[in-house]
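Given below, in the form of structure tokens, are the structures.
Each reported figure results from applying straightforward, stated rules to the coordinates on display, with no laboratory input. Please read these numbers as outputs of a predicted model, since none were measured by experiment. Cβ atoms are built from the backbone, for glycine too; each structure is taken alone.
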Structure I
Amino acid sequence: MSEPDTTATEDVAVLVVDDSSFNRLVLKRRLGELGYTNIATAEDGVQGLAALERDRFDVVLLDLEMPNLDGIGVLEQLRTLRGAAPPVIVISALTEMEKIVRCIELGAEDYLPKSFDPPLLKARLGAILEKKRLREIADARLAALEAELESARAAQLALVPRDFGAAACGTLSVHAAMVPARQVGGDLYDVLRLCPERMLFAVADVSGKGAPAGLTMARSFGLIRAAAKRLAADGKAVDPGEILTLANDDLSADNDSQTFVTVALGIINGATGEGRIAVAGHDLPVILGGGAPRLMGPLRRQPALGAMDGIPYASDPFALAKGEALFVYSDGVSEAENAAGAFFGRDRLMEVLAGAGTAPAAVVDQVLRAVNSFADGAPQADDITALALRFG
């Protein structure tokens, strides 16, 4: 008889849970013949659970019929109390097939006939331990990916401005927030003081998810800012349409992924409340104050950025009266879903805005809380971005 290869088995911790001392002895001998030497035993389910709470095991061999707590009871406890329980192989007689099925439903990986045939025992253990090893590798890679995504989300949040007081001018006040989805997404907002009298504001949404959308978001943010500063340096009043024209030409160049960006970008005079806004494939902003919330408009609708170069974007005039506010958002707000698959929707958004007042921080906070309450724990599928500014 050849010597067993113990290189892969000597460190494996096995727990045998069986009320029969004879079965425990036979299993221990069979396992030893296969090179498994780190073996602990328990006489019933209660002792087995105590051993699992006390020590770490790589695999459990679990008898079905035991006093105090049987195998099904153990699996039910492991399912509710131990999310990271080791894999379980049920020890059973062939006449217990209905119970075996129930054990598999409760999370057992396999079953082992009470004959303890050595080749079968070796095959069962080898397969289970290999699955465990692969699962651990997958878990480690998933944890690393989650860490990278969290880092990317933090970098995404670091791009957008937080010092709203430094951006505001005249009698303007402004506030914005972005809640990235689980995946790295492509929303962005910006507020930038172009000169002592004028402030730029923007909300944009990149198509798609993941790293490509995140990179396009960062690129769009840089292009919009660069275009705005370049035009402002000429000393003339900057037009939002010109900014989008320049940004679009750069985004469209070599856009093999066909990623596009919807955006609402405006420039407002902080002394008069007058401004101009360019909307490219984006939801229309909402004006608050002086009655019920109302969509800004009529505004010309223009294609999203990145689809084709050479498009001459234009802007439309608008004006806020003293005490009025402007609310701009991404479709992550209106298209937020709950567990039933229903959308938050524009009508519900308008209802929330009707009672939100005009203070920018309060408006943004109330919308985000309403969306969160509506979702009620459902996974967030898209970035949620909201910006509010008030004149006077």
Structure II
Amino acid sequence: MVSPPTLDGLLAWLDAAPNRERTGNFAGLHTQAMGRVLAHLPTPPAPVTIAGTKGKGSTLHLIEAGLAALGRSTTAFTSPHVRSVAERWRLDGREATPEDLQDAQATAMAAEVAAGCPLSWFERSLALAVILASRRPSAVFLAEVGIGGRQDAVNALDAGIAVVTHLSHDHRDVLGPTLDHIAHQKLGIARAGYPLVIAPQSPEAAAAINRRLSAGDADGALIMDVGRGPALDLGLPGDHQQDNAATALAVLTLLAPGADLGPVKAAWRDLHLPARCQRVHHRGRSLLVDGAHNGPSIAATLQVAHQDFSQGFTLLLALARDKEVEEILATLPAGLGVVRCGYASPRARQEADWPPEARAWPWYATVAEALAAVPGPLCITGSFYLAAEALATLESP
């Protein structure tokens, strides 16, 4: 009997390439390598390309669930993953199977060799998504940008619809020091003559986007500014998800003009996503697990935690070394109980890497140690890798 394919070979191939997500080294991003390999791959449908500092993954999932409710097929590419690498590639909402990925891997490997251009871990994963999408030309291709936009590998594809979600400070060492620099990078995914959907923004981010549009960024794109409408009944917790849902609705009106969106709103009432303010009940205690990793995102997560845990909670915080720790610490309310921990990534901030004002908080070397030592309700946030490790620990026997 022949054994069914597994993800082991795929992971070995991906892990043989440089992985910026693991190292945190995002310097020198460009689209040239991906562009050269794309010339040797089958052509996918023009994607809905989603960039933004926060909310892009949730927005993609909302669009995906909305299209499913309308009877439309989808191919989705997103990152990072929480439990399994296969989460990054979805066909009609289900994870791609090892059979799907093994077949696509052979095509991607041949294209990389033919182009004579080695790809990174993320670029190889995108190549797989392109192949899967090309095999389903009638399905809507949803592609989430990895970092920034203008120089991200996903931008080697010409977007049929470009989406910019919430902008705030993150990766300023790569994208630039101000919101204007960040807006310039995000708006780079737009294409002249095609829609550009801009999510509701903070006043500061909206001003930065408008300055960049006036300077010629996204010139010729058909701009749709999304307003804040009536609150929707969402399975995803948090007021911040209302803006993501409004943005997703705007995209759906472009993809399915004239469609009755009632089934979409009904589907969203039951939508839950891992590590997006995920409520977990474990052995008699309640936890809120979220992958937020910058100041505004963590503030939104804490708002949900305060609503969920009216009698109080402890924040379990872990961060990557390249995240803006000072801005994050400034969002934490006075009097909040905080503990810190490490997690299994070379990017993880270790005990001595924290600013002096945070070093009085208890430290645990691992997530498992922190979960065992800290009683009562917990809000766990600061990194998707922290969230993934926490969920795996909680689910272990």
Checklist entry - Upon calculation of semi-axes √(5λ) of the Cα gyration tensor in Å, for residues 50-177 alone from the atomic coordinates, which of the structures I, II produces 52, 17, 11? => result I
Checklist outcome for this item: One of I, II was used to calculate distance in nm of label points 7 Å out along Cα→Cβ at positions 170 and 346, yielding 2.2; that structure is II
Item to check | If relative contact order in percent (Cα under 8 Å, 6 or more apart) is computed and equals 16, the structure in I, II | outcome: II
Next on the checklist: Using Cα Rg over 2.2 N^0.38 Å, for residues 10-57 alone for the comparison, can you identify which of I, II gives the largest number?
Outcome noted: II
Next on the checklist: Comparing I, II, where is FRET efficiency 1/(1 + (r/R0)^6) of positions 90 and 154 (r between Cβ atoms, R0 = 30 Å, to 0.05) highest?
Outcome noted: II
Item to check | Per mean count of other Cβ atoms within 10 Å over residues 122-129, the highest-valued of structures I, II | outcome: II
Checklist entry - Taking distance in nm of label points 7 Å out along Cα→Cβ at positions 66 and 226 from the coordinates of each of I, II, which one would give 0.7? => result II
Checklist outcome for this item: One of I, II was used to calculate Cα extents along the principal axes in Å, yielding 93, 44, 32; that structure is I
Next on the checklist: To test your reading of the models, identify which of I, II gives 3.9 for distance in nm of label points 7 Å out along Cα→Cβ at positions 266 and 378 when calculated.
Outcome noted: II
